[in-house]
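A short reminder: the numbers here are calculations on the coordinates, not readings from a lab. As the structure is a computational prediction, the values presented were derived from the model and not from experiment. Cβ atoms are built from the backbone, for glycine too; each structure is taken alone.
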Structure P
Amino acid sequence: MATTQPIRDKKQTKALAKYFLDKGEIRNYVMVVFAMHTGLRISDILRLTWDDVYDFELNEIRDFVIITEKKTGKSKTIRFGEKVLKSLRLYAHNARQGCFLIGNSQTSKAISRIQAYRIIRKAAETLKFTIRVSCHSLRKTFGYHAWKGGASPVVIMEIFNHSSFDVTKRYIGISQDDKDIVYLTVKLVA
């Protein structure tokens, strides 16, 4: 099985989100923006309810979420950046207590991981992405762009709850091109 890669080109990350926005598929837009800006696994995103992200007493979107990761059992607090907040505000008219954030319109359940994969894969194919894109690509995309933006790989490792830096290196997709840039830009001796 081929390994999924992060989406390295920011134009492609924007195109993927815009694809859903242009089609009026706000739920799918929120799912993609949420995944690319929080680094959460799709299984954790699909478990979120409106109660996790919306304060019904104040009638407003929360600026953070506290989750317990399904895979690791570890609790974490995630602050929402402006892109996540904006996407949630677009979708807030759907806020219902006890309902899933990424819900199936025909049932009271969340969409399945397979359905999330199909949604993302179809968009990537339509947009003619040349890399293999899956739900996990969005998690890796978060790590890659955090690293490229100057975040410490150690902090990224903590965010991902990885026990090994080798796993984080694979996630953020350090390539030979990235190594070459370092070799060519370090100037220590005149």
Structure Q
Amino acid sequence: MTSPLGRCLALVALLTLAGCAGRDFTRATPDSLVLGKTTYAEIVATFGTPYREGTMLKNDQMVKHISYAYAVAGGTPLHDGVTPARAQAFYFADLVLVGHDFSSSFRDDHTDFPEAKVTEIRRGETKEAAVVELLGPPGGLYVFPLVGRDDRGLVYTYSQTRVEPIPFASKVKHYQKEVVVSVGADGTVTNVQFNASGEK
């Protein structure tokens, strides 16, 4: 299933066929986002009007999500042939922040991660520090209701779109991968969810 962030990135990357799409933004710093405290109004005051908005049901609670995205033809992507794009998503329960994630295919701030190493993460065994050693620093964090009530979710997401010209048309390839590693209060992994879709 494609995440709200992935859908937003796919749309904004396609719109760059006209040159650029969205409005450039600076990635939120982790210390500026306090889960369970930062409000929807504070995020909008900082980032402006969202590129996209929506709602979803998680653990019997309605969660509002907003996304900011930017892509530009001619930018410098991590992988050749990819339209460079970045997106930041925020998730709210009762208009209070319960999660955020960031994805980028720009070379300078890319969020690509080695998905082959996800299988090395073991529930009930692997510690948070080992997850970071395997996958790098997470691009986002989740708390309940996005993950279990007593867990924190370490979020890794990457999305890319490439347009391949072929006679009389263009072929669009979109690929997205995401892993959410839930960690309990003692720092031990309690759950691992990995999804990938599309073609590179």
Exercise. Taking helix-only ellipticity at 222 nm (-39500 (n - 2.57) for each DSSP H run of 4 or more, over all residues; to 500) from the coordinates of each of P, Q, which one would give -15500?
Worked result: P
Exercise. Can you say which of P, Q returns 2.5 when distance in nm of label points 7 Å out along Cα→Cβ at positions 51 and 179 is computed?
Worked result: Q
Exercise. Which one of P, Q has Cα extents along the principal axes in Å, for residues 91-154 alone, as calculated from the coordinates, equal to 39, 29, 19?
Worked result: P
Problem set entry | Structure (P, Q) behind the derived value 19.4 of mean count of other Cβ atoms within 10 Å over residues 43-50 | P
Exercise. Quick one: relative contact order in percent (Cα under 8 Å, 6 or more apart) came out at 19 when computed from one of P, Q, so which one is it?
Worked result: Q
Seminar exercise, completed: Output 3.4 (distance in nm of label points 7 Å out along Cα→Cβ at positions 99 and 131, calculated) maps, among P, Q, to structure P
Seminar exercise, completed: For Rg/Rh (Cα atoms, Kirkwood Rh), structure among P, Q ranking highest is P
